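In what follows, structures are represented as structure tokens.
A short reminder: the numbers here are calculations on the coordinates, not readings from a lab. Note that this is a predicted model, so its numbers are computed, not measured. Cβ atoms are built from the backbone, for glycine too; each structure is taken alone.
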Structure P
């Protein structure tokens, strides 16, 4: 069933677990993620990024995600990831998303506040939840860098002012993760996460770039207000390695299903592991 980000993150905050937010790229990815979540009775967030929508179409991916949300009796959020403008977020609203993210983390604080407030006003009028970001989660250029040049840790006082000024439903914070990390080596600032949660105990916090976070750190920050955890690179790497192994065993494979099956099994295995790590099983 289609639900909003606010619904799942508020329950996660209350009961000390986190909901996985998995980037989907096509019908097969969405099917694998939702079916695995259904098997484990776990709420799930299907995310659509700019890159994925450029590849497969924003409306098309939204329709696929909403189809699976309607088909299975678990909470499913269909989420626009990293909307970089007010217009992009409005496109998400028109495409039927139940949650949108405005990412103004690269903008001056005042501009980030102003546009986030606009997005919140528009989204709340149609019952859609909003995520925004304060601080900045950087991007790894080589898949292994743990401190990206564009990274900026979230300041507690600024985060409190931002939430008060915008009334966002969830807040993405920068606590040491880096986008596009292909190895688990990021060093999370557990102390900063604790301070953010203590300053905003009713605000669901979001961790981006979580593919590079170590499992023990993830378990700790879930107890400190992290309720939505974004996973993209982790699944793509597992899928790529599965295809590589398949070609090593069967170098003459050419059928689409032959190529897709090992990828989707890898995605299922990856999602299953994250559901167990995040404590999301049997929460639906």
Structure Q
């Protein structure tokens, strides 16, 4: 990590009388991979929205390269996986192109450099062979590769990913993880990666930001994902087990107010 790219200072988020988290502080350096974990309803997606500049925090501030998020165009965003309708005729390369000029009204003509950039990022994510296929005819994994490509085509300073492995099989989870890891290592692009399950990305994660109802903790996986830390966050006894290289959390409340964690007794974080 050579420099600070993202700065979060004294960030607090409330909806009515409900506090999701308060006085949150962290920095994201060049090439750093930060996983954001926690049950539903603890503000993981809201944190992304704040970093994207589309949600205002209750207090505190965030900066990207020293500027407010809305002043920084170099933000790449991978949304949650949603399968396109089978009848969607939008070509894969045109979907990626939206990351170049999708914010503009009307039809624009791409420059040679922009066309080369689109071809380059399609190759980077291994999508050249289906670049002219209709989005609706591609598999969920192929569509997710293209979401990664769309986020990368603007050469972002920061990559924000909201559950990018959701609904993907293990093979595609590995492919997407390797793509993102390669990107941050080659170009120093920091990644903030929201997920419910850290295990697919555990080998590449530098730090973990864990959001619990009204509380948060940040550090390495070994520092945060412990029985002591999670028991303190949830104010109840929680056991963290290491089983064959995987992290398993046992005893997390299934229903903490309106915060549903999982329907299972044992869960991966």
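When mean count of other Cβ atoms within 10 Å over residues 59-66 is calculated for each of the structures P, Q, which structure yields the highest value?
Biggest value here belongs to P.
Can you spot which of P, Q the value -15500 was calculated from, given it is helix-only ellipticity at 222 nm (-39500 (n - 2.57) for each DSSP H run of 4 or more, over all residues; to 500)?
P
Given a value of -0.47, -0.58, -0.96, -1.27 for log10 I(q)/I(0) by the Debye sum over Cα atoms at q = 0.10, 0.11, 0.14, 0.16 Å⁻¹, point me to the structure among P, Q it was derived from.
So the calculation was done on P.
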